[in-house]
Structure formats: C-alpha cells, structure tokens
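Presented below are the structures under discussion, each in the form of structure tokens.
Just so it is clear, none of the values below were taken in a lab; they were calculated from the coordinates. Quick caveat: nothing in here was measured; it's all calculated off a predicted structure. Cβ atoms are built from the backbone, for glycine too; each structure is taken alone.
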Structure I
Amino acid sequence: MRVEVWLCLLHLCLALLRVIARSEGKEYNRYDFPTDFVFGASTSAYQVEGAALEDGRKPSIYDTFAHRLEYDTGNPDVACDQYHKYKEDVQLMVETGLDAYRFSISWSRLIPDGRGAINPKGLRFYNNLINELISHGIEPHVTLLHTDLPQVLEDEYRGFLNPKIIEDFTSYADVCFREFGDRVRHWTTFNEANIFVFGGYDVGNTPPSRCSFPFGFINCTKGNSTTEPYIAAHHILLAHGYAVKLYKDKYKAKQHGLIGFNLLSYHFAPFTDTREDMLAGQRSYDFFMGWFMHPLTYGDYPEIMKKNAGTRIPTFTKNESKLLKGSIDFIGINYYTAIVVKDNSMSLNTTPRDYIADMATQWLFFNTSALSEKTIFPNEPLSLERVLKYYKDVYENPIIFIHENGQAASYNTSTDDSFRVEYIRDHVESLHNAVRNGSNAKGYFVWSLLDVYELLFGFDYTFGIYYVDYNDPNLTRHPKLSQQWYSQFLKGRNTTADIQMNQAKDTTISTRSSI
C-alpha cells in the first residue's frame with residue numbers, strides 16, 4: 001500500500017497545482033511566447049510515408065520489425081501514404097496554422113543500398129515535399145535517422161555495432177546536406193538515440209530487436225544485452241560528431257543551418273526523500289539522458305556510468321572527446337510523462353548485468369491508476385518544466401526544441417479527443433512557464449500530425465490530431481478536437497484554456513456533421 005498511497009498523494013498535489021494555475025482564468029495563445037518561437041507537428045518516414053516497396057526504396061530495419069506482426073487495421077507498408085498525399089497533408093498543416101513540420105528522411109529511399117548511388121525518385125520526393133512546405137510558409141525540420149537504418153547495412157556488418165557505420169552515416173548526411181541544405185535550416189542527426197539503443201540492443205522490443213537471455217522482453221535470436229547497448233550508443237555519438245564536423249567544414253558558412261540531437265526525456269522523481277532514492281533519481285538522469293548529453297556537452301560519459309558499466313562502456317580518445325564536446329546547436333526533446341524511481345542498488349551484485357542493472361533503479365509511472373481505459377501516458381505537465389530546468393542547470397541551458405509531445409489513445413473513429421486537448425494544453429502552459437523562467441526552449445512540435453503507425457503500438461493506439469480512416473481506400477483525414485484546439489491556439493483566437501476547448505469542441509462537432 002505504501003507505493004500506491006505515495007503516488008496518489010503526489011498526483012493529487014500536482015493536480016492541485018494545475019487547478020490553482022488555471023484558476024486565474026488567464027487568456028493565452030501562441031503570441032504569449034517569444035516572437036521567434038516555433039510551433040509545429042511531427043511524423044517520421046516509415047510511420048507516415050507508405051510506398052515502402054515503390055520507386056526504388058529498399059527495406060530498413062523498421063520494415064523488418066513491422067513485418068513480424070499482424071495488423072487488423074492498417075498496413076505499415078502503406079501507413080498514411082504521405083508519399084502520394086504529401087500535398088494534401090501540407091494543406092492540413094496550413095489549415096492548422098503550423099510554423100514548421102518535423103519529418104525524417106528514409107535513408108533506404110534516398111540511398112537504397114545504404115551507400116553509393118542516389119535513388120532519383122527518392123531524391124525527387126524529398127525535394128517536392130520540402131518545396132511544397134516552403135511554398136506555403138512552413139519550415140522543414142529534418143531528422144536524418146528515425147529508427148529506419150537500411151536493412152542491408154544491418155545484414156552486412158550489424159549496423160551500429162560496427163564502426164563502419166560512422167563513415168556510411170556521414171556519407172549519407174553529406175548527400176542530405178548537399179541536396180536539401182539550401183532550404184533546410186534545422187537538422188537532427190538521430191531521433192531518440194537513448195531509446196534506439198535501449199530498446200534495440202538491450203530489451204529487444206524495438207528495431208533491430210537484439211537482446212540476450214535473461215534481459216530481453218522478447219525471445220531474441222541474436223544479441224548481447226550486457227555490451228551491445230554501450231557499443232551502439234558509442235558509434236551513434238561518433239557518427240553524429242563526424243556528420244556535424246562535415247557540415248561545419250563544408251556547408252555551414254553558406255547554408256547557415258543548425259544541427260542537433262534528439263533524446264526521449266523523462267523527469268525522474270525519487271519515490272522518497274531518502275538519500276538512496278535521491279541518488280537513484282540522479283542515476284536515472286545520468287544513464288538515460290546523460291549517456292548522450294554528457295559527451296555532447298562535456299566530451300565524456302557520466303562518471304557513474306563509467307563506474308557501474310566498467311570495461312563494457314567504450315572510451316573516447318582525446319580527439320573524439322574534442323569532436324563531441326559542443327557538437328550540438330540544439331537538443332530535441334521528446335517528452336510524454338514522468339517516472340517515479342526507487343533505489344535498486346542490489347542489482348549491481350548480479351552477474352551478468354545489462355544497462356538496466358547498471359542503472360540500479362526501479363521505475364514506476366506516475367499515477368497509472370488515474371489513466372482512462374483509452375489513454376497511455378499519465379498527464380504530468382509540471383514534470384516537463386522540471387526536465388527543462390534540468391537541461392538548463394546541468395547542460396548549460398542549450399537551445400531546446402520539444403520535438404514530440406502528445407497523448408496516445410486507442411484507435412477509433414471518434415474525433416472527440418478532449419483528453420488529448422487537455423494534455424496538449426497543459427503541456428503548452430508548462431512550456432510557457434519554463435520559458436518565462438529562463439529555459440532556452442525555442443519550439444514545440446505535437447506528436448503527431450496524423451494517426452500514424454506507432455513503433456510500440458502499431459495501429460492500436462495513435463496520437464494524431466487528424467484521424468486517418470484506415471478502412472477507407474483513400475485514407476481520408478478528419479480533424480479531431482485536438483486539431484481544432486491547436487489551430488485556434490496558433491491563430492491567437494482563444495480566450496481562457498477551458499473556454500477555448502469548448503469552442504473547439506463545438507467546431508469539431510459542426511465539422512464532423514458535414515463529413
């Protein structure tokens with residue numbers, strides 16, 4: 001009972017703070033943010049494009065992962081078919097009032113064999129998409145790799161477990177900078193690098209699904225959970241560093257772009273105020289975000305990681321440390337909820353150990369009992385402020401873009417997603433407070449523009465502010481209540497948050513009655 005009571009009290013306190021914050025009835029909209037603050041929406045290549053087998057594209061590790069499952073609704077090889085419907089989707093962005101669109105490039109569409117010849121049809125698609133965005137005043141924010149490493153590189157030399165990936169990724173980045181950099185000003189090298197290596201090489205529940213007994217969530221047929229997460233992370237960091245060096249040496253003077261890195265970020269709240277749980281919270285920050293942020297800011301891994309992982313974590317040479325230190329112009333944060341952590345130092349006594357055991361903590365979600373049967377993530381917006389404060393205090397207050405933030409719900413035909421409106425509204429308010437308190441946050445992107453194929457949920461749970469009818473051959477898009485709310489917020493037409501949601505709901509009902 002101790003855990004449940006503590007979490008319940010903690011959630012009640014946070015909820016009370018939110019109620020107090022709203023009780024002032026403050027009118028707010030996007031114009032309360034700095035004039036250069038960017039609002040947009042996000043997707044990624046495999047999750048939205050479709051046309052997986054068309055026009056010269058070859059499979060990625062994301063394709064391989066998706067094909068292991070069966071789907072009652074939707075087809076990941078078709079997804080939302082943005083490959084053919086990109087002009088229609090750009091119109092939806094205009095309708096919503098977006099400043100920017102964050103998307104990723106499919107490496108295996110642009111360079112199907114991972115290296116060598118460029119696919120002219122893939123090149124044409126991304127040029128067309130970028131030009132369509134710019135012609136409508138929408139800024140492209142481009143991610144180079146969002147989970148979908150070309151399968152051929154995984155088959156040939158095990159992808160990020162081999163240092164050969166550094167040269168191949170840098171060459172791929174060179175193509176993107178050369179072909180699109182005259183119009184793209186914001187580049188992100190890797191999306192959620194921490195989740196990519198944790199899920200892909202320790203527990204095996206994300207591509208490329210490598211793990212070893214007894215650590216994996218699934219029955220992996222290959223992998224080594226004790227060493228591979230650290231090796232893959234090391235090569236990702238070096239690939240990022242060399243790609244950034246290439247950009248600065250060859251393109252930045254003419255293109256004037258910015259290059260960043262992306263991490264899934266939680267606020268880690270100690271279960272109790274004991275020294276043990278407080279240290280567990282700090283270890284969680286160091287292992288989960290510091291794993292990458294420390295090298296990118298200070299040139300080396302956190303000391304606690306080096307201590308606990310020992311010889312299993314690679315070391316940087318002096319030149320590599322210099323390459324990485326200060327190699328980000330911004331950090332992209334994907335934030336969804338908060339985690340309560342407890343000390344689990346006993347895990348350090350186990351042999352063999354994986355990344356989780358090295359962290360020596362136990363994770364619990366905030367207030368999971370308060371979730372509806374539809375939603376996935378506890379709504380903890382105040383913890384977003386704490387995450388932003390942590391980056392500000394520990395990592396020299398970098399420029400930050402909230403690259404993903406949203407609420408998953410079971411896929412259905414209803415466009416009344418008032419729970420999602422509340423979630424987005426609360427987090428935008430929290431972000432506003434963080435900016436007022438000195439955070440260097442410069443943008444917010446809702447995840448996701450459309451109901452896309454999701455890495456962990458397939459088509460069962462979706463985040464879209466537009467409903468995609470997967471039973472319709474045309475994959476028709478319909479605005480949800482959350483789209484109406486976001487659109488009103490971006491166009492400065494709202495009054496107080498609660499009144500605005502009611503106005504948006506009326507608009508959505510009216511819109512849907514005409515579908």
Structure II
Amino acid sequence: MIKNKISVALALFMPFATYAAENIPSTPEVLKVTSSADDGSAGTLRWALEKNNQNPGHYRIELQSPDSQPLVIKPVKPLPEILGPVDIINLDWQKNGKYAAIDGSGYIKGNEPQSCPGAVSGQYGANVRTTTMPGLVLRDTHDVTLQGVEVRNFCIGILINRAKNNVIEDSRIVGNHGGAGIMMTGDDGKGNSTATTTERNKIIRNTFINNGDAMEATRGASFNLIAENFITTDDVNNKEPSQGLEMLWGNDNEVLHNHFENYSDGVQLNWGNRNYIAGNTFTNLSSAVTLSGTGNIVDSNIMTGNRVAVSVRPQGEPGKNGTFGINRITGPAVNRITANIMVDNGKPVKRCFAGGSCLDGYAGAIVFNVPGLEHAAFIGNRGGGISNDTSKLEKICAIDGQSADCEKTPNKDQQAPAITRVSRTQNALTIEGQVKGEANTLYRVEFFSNSKSTEDEAENYLGYQMVPINAKGQGVIHDQINIASDLQVANITSTATTNDGATSPLSKPTALK
C-alpha cells in the first residue's frame with residue numbers, strides 16, 4: 001500500500017508547468033568536468049557552471065574522473081550559482097557508484113558550528129536563520145538536476161532558494177554543520193516567507209550523514225517531495241544533531257519512505273500545514289515526529305526505540321505573535337496520527353538541539369504538550385547565540401499553569417477511548433468500549449494490538465471503526481476485527497480522531513478476557 005502511495009506521489013510531483021525558452025536544442029551540448037582544480041580553466045566545475053549560466057538550457061554538465069580515483073573538487077571560493085534548465089550528472093556514479101565530491105574545506109576553515117554564522121549577528125550553526133556559505137546554490141531558477149555528487153563540509157550543502165522543479169537524487173550530503181545538508185527555502189533575504197517560489201522540488205534516494213539539520217523546507221517551501229532518503233548522524237562527528245527534516249512555515253509537502261535515526265527530531269513541523277508524512281521509519285530519536293501547525297497527517301510509519309514517537313506541540317491562539325516573531329494560523333490546530341506502528345518507545349534518548357523531548361515524564365508513543373524551543377519549559381539547546389531568557393518565552397497551560405496567555409493542549413485535548421472488554425475467537429477479536437467527544441459528529445477509532453502484557457503502545461495496526469458521537473458527547477465502540485490465527489495478542493490499545501482530524505493519545509492497554 002505504501003509503495004502505491006509513493007508511485008502516485010511521484011506522478012503528481014511531475015512539473016505542473018513547462019518553462020518555455022526559445023531556441024533550446026533538443027540535444028544539449030555536453031560540458032565535461034574532469035579536473036579537480038578550481039582555477040576556471042576548461043574541464044573544471046567552475047568553468048562549466050560559468051559557461052552554462054551564459055546560456056541556460058543549452059548545456060548538460062557531465063562529471064567524470066580521469067583515472068580510477070573519485071573526482072574531488074575543493075573550491076577556493078564560492079562557486080557560481082546554478083541557472084537551469086541543466087542536468088549535472090556524475091558518470092562515475094552511473095557506472096560504478098562512486099561519487100564526485102565537492103568539498104568546502106578548501107575555503108571554509110574549521111568544522112565547528114561557530115564556523116557558520118547566522119543571519120543575525122552573534123548567532124551561528126544549525127537552528128538559526130541563515131543562507132550562509134552554501135556549496136551549490138539554486139536561487140531564482142528552475143529545472144536543475146543533480147545526480148551522483150557528494151557535497152560536504154560547507155555550512156549548507158545545497159541551497160534551493162526560491163527555485164522550482166529541481167531534482168537532487170542519488171547523492172550523498174555529508175558534514176554540513178550550518179543551516180542544513182539541503183535547505184529548501186522561500187526566504188526573501190530578510191527572513192520572510194515567499195509563496196509559490198519554492199515548489200515541486202524532489203529530494204529522492206540520497207544519503208545524509210552528520211549534517212546539523214539534514215534537510216529543511218522552510219519559509220513557504222510547498223508541494224515538494226522528499227522520498228526514499230537515508231538520514232543518519234552520530235554524536236561524535238556532529239556537534240548539533242538537530243533535525244532530520246525541519247519544516248518551518250512549509251506547507252503541502254510529502255515526506256515518504258525515508259529512514260531517520262539519531263537526531264533530536266526525525267521530522268519537526270513548525271507551523272507547517274497539510275504536510276503528509278507516510279511510510280517512513282524512525283529510530284533512536286528524541287522525538288520521531290514533532291507536530292505543530294494544522295492539517296498534517298502522520299500515516300503508516302514505523303517508530304521504534306525513540307523517546308517519543310509523536311510529539312504534539314501546543315501553539316498560540318490565532319493572531320498571537322511569539323517571541324520568535326511567528327504569525328499564528330487561524331482556527332484550531334489539529335493533526336491526524338493514523339495507522340502507525342509504535343513500539344519500544346519511551347527510551348532515554350535526551351538529545352535536544354532545538355527540538356526533541358528532554359522534559360522529565362514526556363516520553364512514550366503519542367505525547368501532548370511537548371515543549372518546543374519557543375516555550376519557557378523547553379530543556380535543551382535553542383541554537384548558537386540565541387537568548388535563553390525564559391521570561392520572554394511562551395507558557396504552556398498544562399505545564400506552567402492556567403493563565404490568560406498560556407497555550408492550551410493541542411489536538412483539542414481529545415481524550416483516548418476507553419476499551420472495556422476484548423475477547424477472541426481463533427480468527428477474530430471483539431472489542432467493546434466508549435469514546436467521549438464532540439456531540440453529533442463521527443469519529444474514527446483505530447485499534448492496535450501488543451504481543452506482550454508489558455507493552456502499552458501500538459505494535460500491530462488492526463483496523464478502525466467509525467463511531468457516531470451522540471448529542472451527549474458519547475459514542476459506543478463495538479467492533480469485530482478479523483486477525484491472523486497466529487497473531488499473538490496480549491492487549492489492545494486505541495486512538496480516537498475527530499471528524500476534522502485531531503487524534504488522541506493511545507488509550508491504556510486492555511488485556512484479553
């Protein structure tokens with residue numbers, strides 16, 4: 001089922017518009033890059049980019065080592081920004097899987113977060129607004145394809161800024177310790193979002209190793225596809241293991257079939273709406289998925305060995321501006337969490353670089369009110385050079401006590417169902433219980449099983465029942481679910497989701513009788 005979803009998504013993300021250009025040849029001229037030098041002479045990457053930019057659409061750039069050793073290019077100064085349409089292809093990767101490396105250590109000195117200044121004086125590293133010292137830049141352009149390259153040791157590996165219909169595929173992004181390994185952003189140069197400028201890009205089948213943030217989709221980045229990537233880091237070679245993917249004011253993106261491990265957050269959504277996160281695996285993360293914004297869907301993922309599987313963050317009332325200058329969405333924030341496998345979470349993974357969950361007691365499968373870096377209750381690193389004055393940060397009602405300006409419990413504070421009885425025949429379970437909710441609406445109640453009596457999460461997804469809620473706000477659960485005869489079932493848990501998509505935490509486990 002997940003593979004089918006990915007196939008549909010890939011089809012939908014084909015460019016919606018064809019950029020017309022006069023006199024574009026059907027067969028572009030090939031510019032061959034075979035030299036590791038950076039003096040602008042023929043055969044160098046700098047020469048190829050400069051020539052391409054004089055007449056975009058007329059060239060194809062091919063990288064190939066002149067000997068058996070992989071091509072390693074160390075620019076001595078920033079490379080020219082790339083103008084599309086153009087394909088930049090490493091032929092060695094296509095033939096034998098060897099990457100052509102573009103290495104920032106030629107002019108970016110030091111491998112510390114402090115080497116990468118932010119846009120605000122005194123700030124640095126990951127987690128601060130920046131477009132500083134990128135390796136490859138796609139800005140105000142379209143239809144650039146990169147394949148088979150390794151981009152390493154920059155502050156930002158690849159910057160996609162106000163650019164559309166680009167493809168980064170089959171590449172390796174390593175050790176970029178500033179903004180991100182790949183940063184997609186609609187940043188207007190002053191920190192504001194721009195709509196419809198950073199759309200329909202594809203980040204597919206790449207490997208990300210030891211970047212501060214592996215990826216970002218921020219400030220209006222929308223309708224982008226991030227699929228089949230492997231994202232990892234370690235605590236030795238990465239001083240700020242922050243997010244596998246951060247989406248700040250990023251909407252309508254699809255995140256499919258990726259693997260995230262060892263970061264503070266796998267996917268962190270900051271006021272992003274209608275993003276679809278499905279078929280991914282998450283492990284050894286402080287928070288596998290962190291949600292704020294509204295209309296986001298977390299569907300059919302596998303989440304194991306994390307501190308929290310899904311953290312649902314509170315956020316301010318409509319129109320309220322926080323210390324971080326955030327313009328809040330209108331209407332209640334609701335996010336759907338559906339059909340995920342969650343098991344063996346609650347682990348002591350207290351890795352909190354601008355995310356994660358390090359507040360005592362906030363661990364498990366689906367957890368409400370996990371503080372973010374905009375909250376006074378957040379424990380962790382908010383970013384290099386950022387003030388930690390909690391008197392200027394936001395309060396959470398459930399943590400800091402009720403007040404006029406505190407942030408209420410997310411997802412409408414929807415409570416879990418109460419499963420009162422579970423019985424089994426060989427091939428079926430009969431489940432009974434109640435759910436409380438919004439009067440005169442229809443709820444989706446999902447059921448999960450665990451194979452051990454000590455487990456209280458969602459080891460197996462069994463199915464769902466649509467339950468009407470009566471005028472008194474009460475619904476009756478009575479469902480029979482067919483199961484495999486050899487499925488080990490010790491107990492059942494469940495979630496309740498409102499008709500507009502707000503999902504509860506998991507219910508307490510109910511043992512079979």
Using mean count of other Cβ atoms within 10 Å over residues 284-291 for the comparison, can you identify which of I, II gives the largest number? II
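Of the structures labelled I, II, which one yields 19.5 when mean count of other Cβ atoms within 10 Å over residues 100-107 is computed from its coordinates?
Of the options listed, only II reproduces it.
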For -1500 (helix-only ellipticity at 222 nm (-39500 (n - 2.57) for each DSSP H run of 4 or more, over all residues; to 500), calculated) the corresponding structure among I, II: II
So if we calculate relative contact order in percent (Cα under 8 Å, 6 or more apart) for every structure here (I, II), which label has the highest result? I
From which structure (I, II) was Rg and Dmax of the Cα atoms in Å calculated, if the value obtained is 24.2, 78? II
Taking mean count of other Cβ atoms within 10 Å over residues 188-195 as the criterion, which structure among I, II has the greatest value? I
Identify which of structures I, II gives the largest calculated value of distance in nm of label points 7 Å out along Cα→Cβ at positions 196 and 452. II
